[in-house]
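Just so it is clear, none of the values below were taken in a lab; they were calculated from the coordinates. A quick note: this is a predicted structure, and the numbers were derived from the prediction, not measured. Cβ atoms are built from the backbone, for glycine too; each structure is taken alone.
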Structure P
Amino acid sequence: MSTLTTLTPTPGSRTRSKSIARGRGCGRGGTNGRGMNGQNSRTGAKRYPTFEGGQTPLFRRTPKRRGFTAYAPEEFVIVNLDTLQKLADAGVTTIDYAVLYERRIIREKGKLLKVLGRGTLTAKVEVTADAVSAGARTTIEKAGGTVTVA
């Protein structure tokens, strides 16, 4: 039985690498396996990873992104009318960000709330949101509810 102190590699599995540039007797003297001429045969020949042999590199050939990127874009959390109807069926009459977060419908904090018009709404609810689509507003008001844009 072997222990960690007596472990040895399998015979023949570990071979020493051939020494380089130690004269003709080592088998890799002279040009050291680099070939006769060219950039790779020279000492100090360093090329960066994106080097393509002198042709225009890929990152310079591809078009760059243009346009405007907002520094602090407004990110909305979207809630549809069918979700509001489920809350109304559960007995909730006033719906805002805090209620949606408490009921784990919204899981992100610090974003804005937007109500969109997918689904139907028949219950009378009071909705407070940062943005409401026109279709959602008319549907909520037809059902007898109110919309407050904060």
Structure Q
Amino acid sequence: MGIKIIADNRKARFRYEVLDRFEAGVVLVGTEVKSLRAGNLTISESYAYVRKNQLYWLNATIPEYKHGNIHNHEPQRTRKLLAHQKEIKRLIGAIKEKGLTLVPLKAYWKRGKVKVEIGICRGKKLHDKRATQKDRDWGREKQRLLKHNV
């Protein structure tokens, strides 16, 4: 029984420097689960925050289930994340530090449950983003050169 990725936030790795990662469960309603089983989820503009020692996930879009009825869910509702109190206290300490934020990096199925990998991140400056792009381009060019020389 492996992990099946539902959504990957590739933009987050470009926009932010990931300092630490942890896993949290998600509280969902029935039609959200069915929509996720169909592979529908957008997390590129979402983020997490802590309020009253509870962890929440905001701006994640789970489209309405196609075959749902009038009891279908709201696509962009705020969802509660499940984590141990010790982890939440560690997150509170981390985000009090200036410039750090909680960014969802990926969502996946693990043993029949939906999990979200949250990263404690610091925003990259423009020159850092350029360096990342330069390294990525050089890696592609290097692979292309090696492929033609072999």
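Descriptive notes on the structure:
- Highest-scoring label, criterion being mean count of other Cβ atoms within 10 Å over residues 81-88, among P, Q: P
- Structure responsible for 18.0, 61, with Rg and Dmax of the Cα atoms in Å calculated and labels P, Q on offer: Q
- Label whose coordinates, when helix-only ellipticity at 222 nm (-39500 (n - 2.57) for each DSSP H run of 4 or more, over all residues; to 500) is calculated, return -4500 (choices P, Q): P
- Among candidates P, Q, the computation of distance in nm of label points 7 Å out along Cα→Cβ at positions 25 and 57 that gave 1.3 used structure Q.
- At a computed 15 (relative contact order in percent (Cα under 8 Å, 6 or more apart)), which of P, Q: P
- Among P, Q, structure where FRET efficiency 1/(1 + (r/R0)^6) of positions 49 and 113 (r between Cβ atoms, R0 = 35 Å, to 0.05) as derived comes to 0.15: P
- Label whose coordinates, when distance in nm of label points 7 Å out along Cα→Cβ at positions 17 and 33 is calculated, return 0.8 (choices P, Q): P
- Once FRET efficiency 1/(1 + (r/R0)^6) of positions 9 and 41 (r between Cβ atoms, R0 = 30 Å, to 0.05) is evaluated on every structure in P, Q, the highest one turns out to be Q.
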